[in-house]
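The next part holds the structures, each set out as structure tokens.
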Structure P
């Protein structure tokens, strides 16, 4: 199945040249309400990064206007399973993964992840792992509701036991709920959760690791970066479809054609179905 993303030609150029899709912080998106989502005082919107798409095949005039730069925009279409997979075994560089895993849990060795293992070695942040065979944790259709904030207040619970304190988090609904006023978007999105820490973390020291994560939540630590880029599969751009804006200029058409010729020669260029009906202004 192809899914669709309305964007500018400048963003198209970045996607093609880097072969990556950019994820943006939820609290930097145009829906201010979902960016304010928090539970137990933890600003969950800050720690959630999203890439926004739609499964709706029919072109949307509002989405052209809002996200594609009007006459300068495009709609890109790619397979839903567009991102690279990384082996759990190969990826966690610097760790002896086989020794870490008990003999009765060898199935873990075949797990594939969407985040490269190098991201878990000596970093001052934690990216919640995304298993390739569990797409529901990574790709979600937006639910449109009457009250986003009230439905997300219970997503965190502080637990105190045996002189240790930590949070139980249900991150599954963070970034998946929007108010009904946004229902026209018919949005689906990819989600990554990234938690900043004070200094490097080590998965080999669980006590220190959990303390740093709790410290980040308690202090509402600011994220270390605004965006995160995730790599596309090598073959993804071969299946790319690019729909031109209904009001694209001749010059912008030339730019798009040149970009595809250089970076994605197997991609398909399509005219907008709205070309004869809409003048974008």
Structure Q
């Protein structure tokens, strides 16, 4: 079963008047994983599709049709997947890719048949999914965390020591526009992306996980002079338009997956915001 929820774009002048409930309704993806269901959110911000796929007792697939406007899901799309659950496998037109926890997979445009399964129903796979429009077919590629490009940033003194693992990235594999990776915070760190930034040429989605039931991340968003926050729990995602900062502080350390789509794939193409200028 595939469920597709649609979110529309929001002007920053409107967003500064939103209530807590309205912010959560428009930007927070509260439920990513449901047993034996493909749970997707289609955002009109750069037409990214974000979701969670959790096969337990049966194989799951992605389909085209009226919701997609195409005969097959990947007719004009590419995707990146990172598994944050138990072992699973994904079959693309007969080619099998086995994904353990933290393994990633790039799926190129044009694949017609996709099947996603868990190895064990007692410890199901949780395939976190980002998809973007594509114009060219690149080869599928499995990316283990050892094959991702690591970037070490931050320090213990500023509580933001972390390692960024670039999975779908020009340094690792070819894609049309999707850039995707995972950031792991050091045990003594709770801040991500602070000092913060925006990037007018790309939007971004964060998925927070590795949090226990009582832990939360305060995710900061909005224009730098009109910041807001959304309180987030484990395995939830948040949409960040190009005009918005995106930064978080947790009640404990955590891991998050980031995915970007837009005009370019230049990771460092960002507009930095000094903390003293935030409001």
Structure R
């Protein structure tokens, strides 16, 4: 008897390899992720901070936005859409990899699983985390790249200003401990995959993920990076020290919740700058 088919709920983290992961999974012959990587349905519906993802006025030829608006207006269409993706005999996996789903509540995760369960489809959540300092720097460089200012004369000052503002912000998409807790309250242990960006490109980790998703293992393309924003200059020590102080409690919280991930061994940048703080 063939096992049930799977819906992947990718919840992040932001700048932790989700675009690469989507590309690897969606390029397989036995998967169909539809017309988007990030559908932004449940963040738009259930989280005030992400109401910006609700389509307002849009041109008629923007059919993706039109389809998303229909999903948001009537979420049943969303679940039916992915059910249709899986009706082909050769398709085993579909999904929605939207990093801001890291902000969803346990009740939202339960709702998603329940709707797919009605359709005889398994829900499997994936949450990859990255060294918080490296993730923060990557995110800020991405913003600079989008503004056309990822150059040495801008990068240092921009990173310094962003690091100063960091303690004033509650960045929901990078609150790893809260996401871990919400997933565990909302889903069963065997429905959640916790991993690290630092291990993502290893064959062993990719094989572990494929087994979790109930698909055949295939060798990933580890030479490819998507949406990369490389550094253009050395980050000043005062910026790194400030980031180390800010993120040290987060590393402790993740290590307590997921000791098997051994984040203190893998998150070398945050560990270094946490240890090097002046006493």
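Since every read-out is calculated from the coordinates, none of them should be taken as a lab result. The shown structure was predicted, so the numbers you read here are calculated from the model rather than taken from an experiment.
A few comments on the model shown:
- Origin of the value 12.3, where Kirkwood radius over Cα pairs in Å, for residues 135-174 alone was derived from one of P, Q, R: P
- Source structure (of P, Q, R) for helix-only ellipticity at 222 nm (-39500 (n - 2.57) for each DSSP H run of 4 or more, over all residues; to 500), computed value -1000: Q
- Structures P, Q, R, by percent of Cα pairs over 30 Å apart: label with the highest value: P
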